[in-house]
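Q: Listed next: structures, encoded as structure tokens.
We did not get these values from a lab; they are worked out from the coordinates using the rules stated. Quantities reported herein were computed from a predicted structural model and do not represent experimental measurements. Cβ atoms are built from the backbone, for glycine too; each structure is taken alone.
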Structure 1
Amino acid sequence: MNIEPIRPMFKLEMLSPKQLAEIKAATLHILEQVGVKFPSEDALRVFAEHGANVDLDRQIVRMPTGLVIETMGYAPRTYVLSGRAEGTDLVLDGTASYFSTDGCGTLTVDFETGERRASRKDDVAKMALVSDYLASIAFYWPMVSAQDYGVLAPLHELDASFNNTVKHVQTETVMGKNPAGYAVRMAEVIAGDSHRMRTRPPLSAMVCTIAPLAQDKEGIEGAMVFAEAGIPVGFMSMPNMGSTAPAAVSGALAVASVEVISAMVLMQLVAPGAPTFYSIVASVMDPRSANYINAIAEKYLCHVAGVQIAHDWGVPILGGAFGVHEDRPASWQHGRDSVYNALMVPLSGAEIVVGMGLLRASTLLVPEQIIFDDEIYHTNRILAEGIDTGPEGMALDVIAEVGPQGHFLSAKHTRQHIREIWIPALSHPRQMLDGSSLPGIRQQARAELHRILASHEPEPLEEAAQVEVKSILDTAAQEIGNLSPRPL
């Protein structure tokens, strides 16, 4: 499997040790004195059983500092996300950043007609196939919603994903006890059995918190099911500075950390040692219009600082990148705003990073956008790898052999290493041999996307597994309701 993660040779840090300690102290203070709302009887019962201060009427949980510190000590710093084929293991130990697609959008620019429409399961499948091909993508987030399957959409998104990529799949839409239980059963089928699913999980889950200082009932109860089953589960806070978070970066970081850490504490109380991860994706409220501003410097500061905060707690992090406001590929705004996070977050040491392929603040799938993001990714990968000053990189013997006013073209070293230099195809396309004009850059990206869709064939899911997954979906449809596909 061709997966090329970013392995930085140098590290970016945004917070000093003093600032890191101050944010952690603020987090513990808020957890103990202010609390977090958990609108779940199951969650409230677990907290009460372990000595937290639980206000059942208001559904507010206040956590003693000692409980938080002790419980977070159970969370593993390192674990593996796997796929269903050799070469898909992603070791989350801070030495590499593994990127993924963005999700979960609701609109798609149709692959053939170019018209905007509601997204469908087939869109999830097609982008899973493209993601299976691209070396920049190490795991797959279902990029858009399978809206043609109603409330059963999250499970059908998993079905489309598992059938079209051998890479690890992470869901951001499966919530609630019953849907999470069905997702666990699907993961067991993909892995082979429950033991192998725990040791090499082909599925993980990401759950959003509710800013400020609250959890989602379905999200947190589904997360408890995942944790008990051994499915890695993470929590993403999305503070909006000025509305759902203080209008200052450090305050936003404190509020976000409280939301995430409170959920992670619950997971460790439910299943000590459960693999979890931290995540923050920030934004700012425009004070003139109250609009949501996604591409802004404060966001980038939060994302880099979040990596340090997560690692200080001893857990991996899912970082955010790309996903800008612009809704057109190949725009100046997209080129400017995509690069910051896409380079800064892996340089800071984030283990997993999402965001490739969607536009309009992660709501719109323009299929060829993923080709643009792939080129940005590989440029950043080379930048992060730094400079080789070893014998092959310095090439002193070659320099001596060529000498003054010589030429390196004929040197064996050149023939070997010139092929290793990655040349971005969109910005540096091969010239047409007949001298004709090249198509525009967006047309080139679209042509590459269609080439991948037409030629790439992911390793198919075994027929027996396909049958089992279909049976799980049928059972889920019968339990949850009459959820047969409906036309959009």
Structure 2
Amino acid sequence: MSRAVVWFRDDLRVHDNEPLAAAVGGHETVIPAYVFDSRQYEEGMFGLEKKGSQWARFRRESVEDLQASLRDRGGDLLVRQGDPTEEIPAIADSYDAAAVYCQTKPGGQELEAENTVRARLADQGRQLNRSWTHTLYHLNDLPTHYDDIRDTFTPWRKEVENRAFVRDQIGTPPAIDTPEFAADQTAIPTLSALGREPTSADERGVLPFEGGEERGIERIQQYFWEQDNLRSYKSTRNGLLGADFSSKLSAWLAHGCLSPRYINAEVDRYEDERVSNQDTYWLIFELLWRDFYQFQLLKYGKDFFEIDGIRGVEKDWRAAESPDTREAFDRWAAGETGVPFVDANMRELNQTGYMSNRGRQNVASFLADALQIDWRLGASYFESRLVDYEMASNWGNWAYNAGVGNDSRDNYFNVLGQGDRYDGEAAYVKHWLPSLEALPTEYAHQPWRMSQEEQAAHGVELGIDYPAPMIDIEARYKAL
């Protein structure tokens, strides 16, 4: 009897899953397996934890959903906790599997893990079959080899749109034959067992972000079809409050609960059945940005994580190990800078694991441009907090905002002007900073403009009820 292991990684779905379909199509029996990688819950750069509680919760829910989907098709999911480079070869050996099928990713640690597994399987006389599954455009279909692709998004996008195509989705196996696993082999560890505290949804959040393929498909059904929001996506995507200003599919994409090709097919169907306009295209445009960073990470490797970035831009960064730097960083991370638009976004991140794209750009610019703090501290902090953390997009966007990455023009985001533009009535800052709720709109974004008498009148004393600004932000912008 021919057997194969399916090693699930960041592809926690049964739709459009090439490793799963190939294993089912080529072998009589499959052993679907997921390993909760203990290394993801260890200490990362600068002493920050790698993956936080929100990410861990979403991942755990996604694995539960995957297991349920496999059971619906007559199969099951084998679950382990530890080092995948040890666990996967051990599973293949114990079930005498001929091969292991898995997703491949561009990150250095991911590739290292794959190569280690491949070598150990080879020692056993087994094969590792890898598939590129997580981008809209397949790596092998790029008009230019990834080593030579453009480093600027727009010409790269135009080349891909004009000279490449999106592959059809891989069909979902209707039936999956797996061995009968013992109950302890399919038990999913608790958050506590993973070293993370259980979390509850903050009612102020835009969405509860429940993990799993089923929830991801439900989100598309709701956003596209029930509420008909795709037709206005581009014009509303910078909204800060509420679930439906933007698609908010990023978490399901990051964990692989949704395939980008599935989303693309739903956009195509929407354009055929409802409307095709700049707004509907813009969701694909955002998927292309996501692709771009994946291929850039593959091209540049470890340079993606260097302080000077892929362009080798030297800047006068404040040293990450300096106590003064860490004190300033800690205020930024806690949402205690005294600049409401920054603080509101950081508190939303800390409480929910989510922040809008507009918010991410502004808080990144504040840390890197206004405070001149090593941007990698911010990128690492996002890794520890985001429910939708994805290595390539996170580090690529941080480098971009720090002026050391792709398309960088050494600009900065004026958080005061951005707050006025995107939160003109100060509803967002008051939502996350209730101590400012009583302030008139003209002071909610810049409370330091109040006199002592006005502070007393509105019941907001700077330094007591809300932090005084840690820097003179207006003076800082004049100096940039």
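Q: By the measure mean count of other Cβ atoms within 10 Å over residues 18-25, tell me the structure among 1, 2 with the highest figure.
A: Values: 1: 14.1; 2: 22.6.
Comparing 1, 2 by mean count of other Cβ atoms within 10 Å over residues 18-25, the maximum is at 2.
Q: So if we calculate percent of Cα pairs over 22 Å apart, for residues 90-249 alone for every structure here (1, 2), which label has the highest result?
A: Working: 1: 46; 2: 69.
With respect to percent of Cα pairs over 22 Å apart, for residues 90-249 alone, the highest-scoring structure among 1, 2 is 2.
Q: I've got another one for you. Name the one structure among 1, 2 that distance in nm of label points 7 Å out along Cα→Cβ at positions 266 and 434 of 3.4 was derived from.
A: Details: 1: 6.3; 2: 3.4.
It traces back to 2.
Q: Going by mean count of other Cβ atoms within 10 Å over residues 2-9, which of structures 1, 2 comes out largest?
A: Numbers: 1: 17.0; 2: 23.6.
Structure 2 gives the largest value of mean count of other Cβ atoms within 10 Å over residues 2-9 among 1, 2.
Q: Given a computed value of 1.00 for FRET efficiency 1/(1 + (r/R0)^6) of positions 370 and 402 (r between Cβ atoms, R0 = 25 Å, to 0.05), which structure among 1, 2 does it belong to?
A: Working: 1: 0.05; 2: 1.00.
Matching structure: 2.
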